[in-house]
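> Please go over the structures that come below.
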Structure I
Amino acid sequence: MPTDKPTVLFVCVHNAGRSQMAAAWMSRLAGDRVEVRSAGSAPAAEVNPAVVAALREVGIDIAAETPELLTAGAVRAADVCVTMGCGDACPVFPGRRYLDWKLDDPAGQGVEAVRPIRDEIRALVADLLAEIAPEGDA
């Protein structure tokens, strides 16, 4: 079903940390102004528990999320594709915008190490949102 909402796809290797945080922040900040998806080039079995805990601290619950496999169809359906540590694995299609955010990987880190990554992702997402779907554009 066609929509005039921009679609953003967040991609990292395991879809268990950075891309899950970015998708959660975009959903929280954008409301229904943006279609949000996330995927991984080699998805993990579950979302990183430290990421779940760090987001829970700011009132976002992603405990029920599951990592998804990156597909060419998901990229093709996105207006903006944001990679975080796996840029080479993401197929490139004409007419899509690609961003690569250099972020520390939360894999194997505790909540203390995840918090600054969470906060950096929030700032990047807020900047992207202001550009692609500013408040008042509904």
Structure II
Amino acid sequence: MTASFEESPPTSSVIFVCVHNAGRSQMAAGLLRAAARGRISVKSAGTAPGERVNPMAVQALRDVGIEIGDASPSRLTAEDVAAADLCITMGCGDRCPLVPGTEYRDWPVDDPSGQAIDVVRRIRDDISARVQALVAELAPDIAG
């Protein structure tokens, strides 16, 4: 007899928000998707979305085996925030809609826009450490 493994449904949902949804929030979403293994629903959006994801952010995540090159910046809506248990802002200030029932946290992360790849890799590593702590908090059974 073979044991079957069924993926557990998401236990919580997180939305990452930055201004252009082209760097920080895209990297955070990619890192959390990879770390959470389906246990946390993940979305990202921006208050003023850019035209495309920052190529340096794409490269920095490819360096660690995560692909976000097919992602597109999207506009943040109040519905996006309402659907999330946790809204993590990254430099969007007070432009993020406040929705009752949603928890908010701000991650003061440097903006990778216009930065060289070595700087973007340091930003990726900062976000990655924050994401690992978040996984340990929200889904401790898969952290590590």
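> Tell me which structure, out of I, II, gives 16.9 once mean count of other Cβ atoms within 10 Å over residues 47-54 is calculated.
Details: I: 20.9; II: 16.9.
Answer by label: II.
> Using the calculated result 12, 44, 33, 8, 2, 0 for P(r) over Cα pairs in 10 Å bins from 0, in percent, pick out the matching structure from I, II. Kindly include the intermediate steps, with their values, before the conclusion.
On the way: I: 13, 47, 34, 6, 0; II: 12, 44, 33, 8, 2, 0.
Matching structure: II.
> Quick check for you: by distance in nm of label points 7 Å out along Cα→Cβ at positions 111 and 127, which of I, II is greatest?
Structure I comes out on top.
The numbers here are math on the coordinates, done by the rules we state, and not lab data. Bear in mind the structure is a predicted one, so any value in this text is a computation, not a measurement. Cβ atoms are built from the backbone, for glycine too; each structure is taken alone.
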